[in-house]
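Enquirer: Next up: the structures, one after another.
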Structure I
């Protein structure tokens, strides 16, 4: 099955903005804090530029993208769920890699405008689907994917959404499957970004400070096995979470 966009519902934004009619029912935190970056068409057009994505990530986008791609290398027939569209070419590269190995990629997002934007970028006839769903309430079967990717989403979500998003990601994973999370982390004490970036987070990322102030394992079931790798003086992290093979 080639990639196709499955959409529903329509949109509301802060007063004075007129988004496409089908962008309604946006989660409150997203409409309130991130409409300018993800919901409004001008924001989508402006921010989805490779150089800008790399600038926002302080020149580390290619390195973090490679870290993700390495997690999904040469696994025959692998099914991957990407939770939330992302700016840049990560999804396109993942789609090509999975297709070459006979796998597939499904991407979910709560915003139709994001799904349309990704569909425009994706290579033609890639195996998978683009689905409109809230990350905290996935209308997908239990144990249906070999892997799940959450790339720079959790720092944008309030704690209750973050817990539900991770819970849903683990639910749709097959036993033995892995969840890959890439996001901000608490930088090493000697890294000046640990202090300087708090101002940026306060102004533009109201939930990020909470994320970097605690261990990601706090949002996962007790006893969950995970591996962590830090980048850029600890400012970023890649966390790989393995789902137990035990069934109950």
Structure II
């Protein structure tokens, strides 16, 4: 096999490698995963907001509960003193009774407010739970898509390894200067470094080369490389 024929084989491997890389980068699951990740970011923000509101209400509920407990403890302490027999003055006992009633009224107001806050917190608990369920669904999709992508990429990597190994084996038989020229042409011609010339048509860009130019190529010295004047790739004349 001549070096140019080997270059054509190398080109086949390079084209396959490019196709496999493109396939790995453009898996349909990647687009879907990107969308689900965007949804996950949105729902995480929504969940954080709901939790923050729920936690603020829970703190208010706890504050009210603590305040109510404190008021009740004060009322119980006053009643205990009232009925201990230590106080004999009717006026003082009346004042203490008024104090107990005031504390209990305040406690009742606190309890009413606490019930309202508790209902609000329960509503927020339900909102948080609903968002968490929706987030779990999205997370499951993200995991599923990630696994599907990983499995496909593993398969593509196996094919890539085989193509690269075959390419390396063939590239080792080609003169370094010719291989460098091929790489240069390939970089400039969108991945096509060498192609056959069939009739007057370059198989790299599929454009027609003038007959006079083709005739000139066919009559140049055998060791002179022919190039497509459209895409610049190396031409293998048939």
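Computed from the coordinates by the stated procedures, all read-outs in this text should not be read as laboratory data. Here the structure is a predicted model, which means the values were calculated and not measured. Cβ atoms are built from the backbone, for glycine too; each structure is taken alone.
Enquirer: Of structures I, II, which gives 3.3 when distance in nm of label points 7 Å out along Cα→Cβ at positions 158 and 190 is computed from the coordinates?
Expert: Going label by label, the one that fits is II.
Enquirer: State the single structure among I, II that was used to calculate Rg/Rh (Cα atoms, Kirkwood Rh), for residues 102-213 alone, giving 1.60.
Expert: The structure behind it is II.
Enquirer: 39, 29, 15 is what came out when Cα extents along the principal axes in Å, for residues 38-117 alone was calculated for one structure; which of I, II is it?
Expert: Structure I accounts for this read-out.
Enquirer: Quick check on the output: -28000 is helix-only ellipticity at 222 nm (-39500 (n - 2.57) for each DSSP H run of 4 or more, over all residues; to 500), derived from one of I, II. Which one produced it?
Expert: Attributed to the structure labelled II.
Enquirer: Work out the source of 18 here, i.e. which of I, II gives that when relative contact order in percent (Cα under 8 Å, 6 or more apart) is computed.
Expert: Checking each candidate, the match is I.
Enquirer: With semi-axes √(5λ) of the Cα gyration tensor in Å derived from the coordinates and found to be 25, 24, 18, which of I, II does the value describe?
Expert: The read-out was computed on structure I.
Enquirer: Match the computed value 3.4 of distance in nm of label points 7 Å out along Cα→Cβ at positions 70 and 222 to one of the structures I, II, and report its label.
Expert: I
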